[in-house]
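> Below, each structure is written out as structure tokens.
Any read-out appearing in this document is the output of simple, stated calculations on the displayed coordinates, not a laboratory observation. Here the structure is a predicted model, which is why all the values come from computation and not from measurement. Cβ atoms are built from the backbone, for glycine too; each structure is taken alone.
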Structure P
Amino acid sequence: MLTFGALLDLAAIPRSTVRLLRHQENRYTAHASPYILWRDHRHRFESYQETQGFRDAPVLNAPVWASFVGVPGKDTLFVGLYSAELVGPLPVDRPHPIHGEVEAAGSCNFYRLTPKSELSEYAGRLWIDWGDGFRAWIQRGDKKEKPIVELRRTFAEDSFPGFSALILNLSEIETIPASWLAALSSTRGIYLLSCPRTREQYVGMAAGAEGFIGRWREYFATGHGGNVGLKSRDPSDYRVSILETVGNNATVADLLAVEVRWKCKLLSREMGLNRN
């Protein structure tokens, strides 16, 4: 079994000098994830890595960082090796790379990171099995083997599966490929939210200018999207799928009629979360 540790050996990098970092933020909903920063805003991803909490300094004390990003449903992607040097507390205020609010001077440690050439050919192509310990996002390179599960020829994201085959969790909508976003934001129709915890369903309508993706972002940001039935429940990572799409000429009245038909088919008023 080929492992990431074996690649470090082949590159003549002592495993004991390496810290493995898996970036996947769950604190900032409705904002770009570290994966999206790496994919679309590389300078912001580099800034994101540069600041770390004071209490993590002992475990981050290593000359080399191997950086990975978590992709929901797709495990862990390698994005590069860095030489790491602790400079000290963040010297000046700056915008936080994810949410844009002030990251205050002195609130965290600042690291000087320099990309390394070793293993750079695998960045964006190498997927590993991080294991079950996702909360342990910093690990020693000489303690964990990290099996390699896939190596792609180039960085590439999955093609759009089609509206009828699409199934996502709300937490995944900001990590889907740009081509998926384009298709979902330009199409209107009827969708289904399913709660994995309560096993209840909600039939909804995407009638706005941003199509399905605009409506789902409302749920992701608020947990309920303004719906009475969903407000009565604790926030959930709903599973979303598309029941039916409509053409560009369809009116809101047309959409309402299709929505009512699906509510009747699925009994989502009687046994689900629809209240009208």
Structure Q
Amino acid sequence: MTKPCLGFVANPERTELVQAVRKATKRAAERGFLCAVTEELKGLLSLPDFSKNEPDILFAFGGDGTILRAASEAVRRDIPLCGVNLGRVGFLSDVGLDAFDEVLDALLAGAYTVDPCMMLQCVVNGEREYSCINDVLLYKESFSGVVKVSVTIDDTDAGDVFCDGVIVSTPTGATGYAISAGGPVVAPGLEASVITPICPHSLAFRPIITPASSKIQLHVDGNTHLAVDGVHVCEVLPGDMVTIVRGERVVRFVRVRRRNLYALIHDKLA
């Protein structure tokens, strides 16, 4: 059986991450795996890039930000992703560098699973389209005052909320900004979208869990900004409509251990 080619992604400006990838690729090569790295890492590690060795599995070394960026590459290539946490929180990763050998052994033995996670697709005024793994964030322009956000779910008025902004997250993203804003934990295996207001000025509007198939629309009466997976993408002006639906694709995470989401939240946020 042909061993998969392993691709590696890391921030090339962080020396400790480059060194971690150097050690990891050496261990992988000792087990007979082909290895490839991003164009930015190629010169630092003297390894072929993805144009030379097409990866079958992508490894992202770093924190959740690195893993989110790598996930876009994995989705584009339609390959699974494994996050190796070298950051602070690491909700998107199952293992640290100390367990990398365990992951390699699991790949050799076929003792792993691939967990497909839903994505969201966001469209502004039916024109600009963005995809995300974690969340869509609509937030007000200034620190003072509030913005009124009108929420519609499947063409049904869900109410107005005066707040600092609104987060619409996937189950994966529910453990990120949304949970810090008072959103719920979504049980593993449940596909849904979560609407969470940020610092609402009324208790009448509470976080809402909708079916994954729902169409969520946000309309604002002031100048706001839109961020997708933590990256600012555009300004949203009064009268603009932000529409969020389930994405057509999924991001597939490699799991070598049984994942206890509840214990992970307790350990990371305690």
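> Please state which of the structures P, Q yields 5.3 when distance in nm of label points 7 Å out along Cα→Cβ at positions 3 and 203 is computed from it.
The read-out was computed on structure P.
> For FRET efficiency 1/(1 + (r/R0)^6) of positions 51 and 99 (r between Cβ atoms, R0 = 35 Å, to 0.05), find whichever of P, Q sits highest and give me its label.
That would be structure P.
> By the measure distance in nm of label points 7 Å out along Cα→Cβ at positions 35 and 195, tell me the structure among P, Q with the highest figure.
Q
> For distance in nm of label points 7 Å out along Cα→Cβ at positions 171 and 187, which of the structures P, Q scores highest?
P
> Now a separate question. Name the one structure among P, Q that mean count of other Cβ atoms within 10 Å over residues 91-98 of 14.4 was derived from.
The structure behind it is P.
> 30 is what came out when percent of Cα pairs over 35 Å apart was calculated for one structure; which of P, Q is it?
P
> Between structures P, Q, where is mean count of other Cβ atoms within 10 Å over residues 75-82 highest?
Evaluating mean count of other Cβ atoms within 10 Å over residues 75-82 on every structure, the highest lands on P.
> Still on this structure: Given 15.8 as the derived value for mean count of other Cβ atoms within 10 Å over residues 43-50, which of the supplied structures P, Q does it correspond to?
Clearly, the read-out refers to Q.
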